[in-house]
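What follows is a set of structures for review.
A short reminder: the numbers here are calculations on the coordinates, not readings from a lab. Computed from a prediction, not measured in an experiment: that's the story for all the values here. Cβ atoms are built from the backbone, for glycine too; each structure is taken alone.
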Structure 1
């Protein structure tokens, strides 16, 4: 699905298989196959690291059985769930999920940086780090987002060389048409077309013969690719009927059918 980082894969798998309610997910054969994650020593080490830092936590799936009239509770599967910390971490890479769960505070964040050409490696590194923060190019050297990323920015550049080149602001939107701004900065119409195209491909996949799990792997791989490019703008800006929100509902319906 185009994601090589094992840590990101694990966090993303937990949210895509549980929803933003952060429920428990069994790290079973299905999950490993869908996300191309083998439960080897490297994966176990990554899971342990995520638990230690508080991004995920271990839960237990329990079932009750009756033995000689006595009800016993048996542990059946180790499960993992995203914590709040883990959720907001994955929102920095896939910002779509934030405003499915949270309410926008109506504040805009403006990021500006002018890093000299001779410091290109610093500029490129900064761009890579903030690429998934829902930022859109407003003007040259000015980037805009509704996501609350100021604290993340402070942590990222603190005592780093790029700190002296970066300025950030928080602001209300006072004058101007929001729909014009959104189209200019994030190309809403282009993103909408991409979602409509993926609906057609999903329909074709579901219409084909084949194993349900293979179909779901294709569905989720396509969905992850479009989520990489979705800035995750809130309903207040996109409208509650925005096609991205509809896609999430359709994805969950497909998930419930193919993983049943």
Structure 2
């Protein structure tokens, strides 16, 4: 007779972590949903980054997705339930960090996925990676810092193009524009991110942490304005017919019918 399946199989976490020496590897593993962020994913990222910050023996983190997708942003079925106490949105967007975090990007990083990338300190991407902010195509706006972090990380007109057209750009263009630090062949981002982390590890950890803290505090000085303006932009669409139509048409997989009201 065939053996019975275990009745109480443990559910695998959708955010995997492993440590090697002073490096913490964090991997989003919800590929069936394109690594879209829901409550469980946000809590997993938050817990992993808490571990990175709180464990004195961990000095660098590497954040990745799967071989085919980095992250497609918010799970629209979770009604915005992805805020955490220490990290804010997605467990990372408003986090105060002092240890370097490298994004290893295979495949698309779209919407909130790009906003996660913009929250990291260094970016390694494969040639098949894509970066985009498609929010306007479904009647919403980027609410997780892209409206001010994208213009800081990219040339202004390229940031405008991403925000206003909703069309993604390829990894080579992102590399030329300075968003991507290292460009790799597909499947090699994790090894290149590890090499980058190991290069950082050759330096004095407290020096690295205090330098990063100073840089992040400097850039954060303008973010209060960015968050206020993002909030004002969202208020302009919050009760519109188009935001309802955009989300509904996306979930129903049909073209939206805009009314500009």
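Using relative contact order in percent (Cα under 8 Å, 6 or more apart) for the comparison, can you identify which of 1, 2 gives the largest number?
Sorting by relative contact order in percent (Cα under 8 Å, 6 or more apart) in descending order puts 1 first.
For which of the structures 1, 2 does the calculation of Rg and Dmax of the Cα atoms in Å, for residues 101-236 alone return 18.5, 57?
Values: 1: 18.5, 57; 2: 15.5, 49.
Computed on structure 1.
Given that Rg and Dmax of the Cα atoms in Å, derived from a single structure, equals 20.8, 77, which label among 1, 2 identifies that structure? Kindly include the intermediate steps, with their values, before the conclusion.
On the way: 1: 20.8, 77; 2: 18.8, 67.
Attributed to the structure labelled 1.
Which structure, out of 1, 2, was helix-only ellipticity at 222 nm (-39500 (n - 2.57) for each DSSP H run of 4 or more, over all residues; to 500) derived from, given a value of -12000? Intermediate results must be reported in sequence, preceding the final value.
Numbers: 1: -14500; 2: -12000.
Derived from the structure labelled 2.
Determine which structure produced the value 0.45 for FRET efficiency 1/(1 + (r/R0)^6) of positions 173 and 245 (r between Cβ atoms, R0 = 30 Å, to 0.05), calculated from the coordinates; the candidates are 1, 2. Don't jump to the answer; show the numbers that get you there.
Working: 1: 0.90; 2: 0.45.
Going through each structure in turn, the value belongs to 2.
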